[in-house]
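Listed after this line are the structures, all set down as structure tokens.
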Structure I
Amino acid sequence: MTDGLKLNIVPFVSVDSMMKIVMGIGVERFLVDLAAYVEEDFRRWESFDKTPRIPSHSDDGVIELMPTSDGVLYGFKYVNGHPKNTRTGRQTVTAFGVLADMASGYPVLFTEMTILTALRTAATSAVAARHLAPRNARTMAIIGNGAQSEFQALAFKALLGVNRLRLYDIDPVATEKCARNLAGRGFEIIKAKSVEEAVEGAEIITTVTADKRNATILSDNLVGEGVHINAVGGDCPGKTELHRDILLRSKIFVEYPPQTRIEGEIQQLEPDHAVTELWQVMTGQVAGRESERQVTLFDSVGFAIEDFSALRFLRDQLEAFPFYEEIDLLADPDEPRDLFGMLLRSQK
């Protein structure tokens, strides 16, 4: 993909190019193939540098950097979370990312990650559910029908065969939007009028709301035996979606405990409350779901390794789907030590 490019040229995938790549591959195929990269990287979890994301909080939201490396490649994502943005027609979450060669430090990919993050979040949720959800689960409730909801639905359909959706949002317009976008994609869809109605008969419950505060989107009495909860909305200190009692009777699975204890549902619990790292389940070191009656909870906050997987996957698609621009990003003087001379020659 980068063969023949000058050293100062970096492939850049714009929003328009990302949409062409996703639709060229097909959304469900993209999710399935991306999920394979996510699972591959979870299985080699110990080879990565790991640190909680680096946040800058304000009254309006948060801006974060999410870096990691496997020693060969380095990746980072810039991402924000500003729920009030929708009032002015802006996205709650936007992102861009970079993949770089560790040997030279040179970037090999620069890309939008607003769309890519939605896809990798959904792919990760579905990968986790393959290990944790009840066997042959087909019905999922989605509480919160905003920008992430359709991606979650399609990922669970593509990877687990979920084909019945029970949708609820405090804004009926969001539910109508979600149902309309998923029409004709193989789902039986019920537009619920309450959380209680949405979770009725659901084997999987996905919570994916945007409000940056402690909330009880899901109360304990609504969660029956054997349910898998895919808690996606938590992503910062002070924001929760589940009643604490749900956590106390669930087997909890997380990505990276030092980050999840700050940002996830488990911030409601004692710092030493037992949790299971998802990568250990994928490698067979510990058990996932242990019985049909057990309540499992994936306390998903999103971690940098998942973004690394997405960047790696995207890079590998560009040969077959060459939708990118070549941008002059890096100074590349004829003589590496003569950067000033390069500046002077620009006037000629």
Structure II
Amino acid sequence: MPTDQLMILIGLGLLIIFFVVLFTFVPITLWISAWAAGVKIGIWQLVGMRLRRVVPQRVVVPLIKAVKAGLDLNTNKLEGHYLAGGNVDRAVNALIAAQRANIELSFERCAAIDLAGRDVLEAVQMSVNPKVIETPFIAGVAMDGIEVKAKARITVRANIDRLVGGAGEDTVIARVGEGIVSTIGSSESHKKVLENPDLISQTVLKKGLDSGTAFEILSIDIADIDIGKNIGAGLQTDQAEADKKIAQAKAEERRAMAVAKEQEMKARVEEMRAKVVEAEAEVPLAMSEALRSGNLGVMDYMNFNNVKADTDMRDSIGKATDDGEEEDQTKKPTDR
């Protein structure tokens, strides 16, 4: 191959490589799109974005939408928001939606809301079209002890001025739940709550539950209301059961003390009997000592035995007579 042709091919190859690198590093198509849309942005600005590690498309496309919508934005603001970790496209969409709805919203405020982690576009849409939040069943107990369960629908509108630092939906639901519980608890009867459920919503709305939140409560409507358990009766039953157990424990304690006292008395009786037996055992010894010493004669001893035998006989006869009378009284029919 001639040297001239080889040089031409090498030149064409280098030219192709140059254009490939140029179109890869410099977004020419994006520059053409911006120029066609009337957005003034230079090639070197796009190259600078590459050098600052900014994806040009993430900035230029939202800028084109903003210019077409009549917003006064520049690449520096959008680049700054992108480098801060924000969503440039969502912020621009929110600004366009706010402008169409005649809602005053600056780019700085919009960027702060977006960087705070909230969906700024959804917030703007919620300002135009309020959102309905439905609470779960919230139970409260009226003064008559009946449990009342209520479910509420809360209509809220986003408050853009309080989106940064304002509490979210969970706080609104918790506050409304607290208001429902306190309203039911202050009612004298559950029937009054069932007859007039809007009393709950009116009372809750008067408390200003949306203060410090990112929303403005427009209305609170009771969607469903139901009767739960009889808490008062259950508490009384539990108290009565507890009192019964306490009384049974005290009675068992008294019975145990009585049994212990009985056993103690039996032990004392046995002790006294032992003393009697011990004393009776000393009688024959004393009599034998009296016989030896001459203080007691043989006839005296015989008379003592006769008296003792007569006494035992009388005891036997008396015991037999008492047993017979008890049998006759048992067999005799009872007269009424």
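None of the figures in this text is laboratory data; all of them are computed from the coordinates on show. Values in this document were obtained by computation on a predicted structure and should not be read as measured data. Cβ atoms are built from the backbone, for glycine too; each structure is taken alone.
Matching task: 69 is the computed value of percent of Cα pairs over 33 Å apart. Pick the structure from I, II. Working through the options, I get structure II. To which of I, II does the computed value 11 (relative contact order in percent (Cα under 8 Å, 6 or more apart)) belong? Considering all the candidates, the number was obtained from II. Figure out for me which of the structures I, II the number -22500 belongs to, where helix-only ellipticity at 222 nm (-39500 (n - 2.57) for each DSSP H run of 4 or more, over all residues; to 500) was derived from the coordinates. Label of the source structure: II. Taking 11.1 as the value of distance in nm of label points 7 Å out along Cα→Cβ at positions 187 and 299 derived from one of the structures shown (I, II), identify that structure. For distance in nm of label points 7 Å out along Cα→Cβ at positions 187 and 299, the value 11.1 is produced by structure II.
Each of the structures I, II was assessed by distance in nm of label points 7 Å out along Cα→Cβ at positions 147 and 203; the largest value belongs to I.
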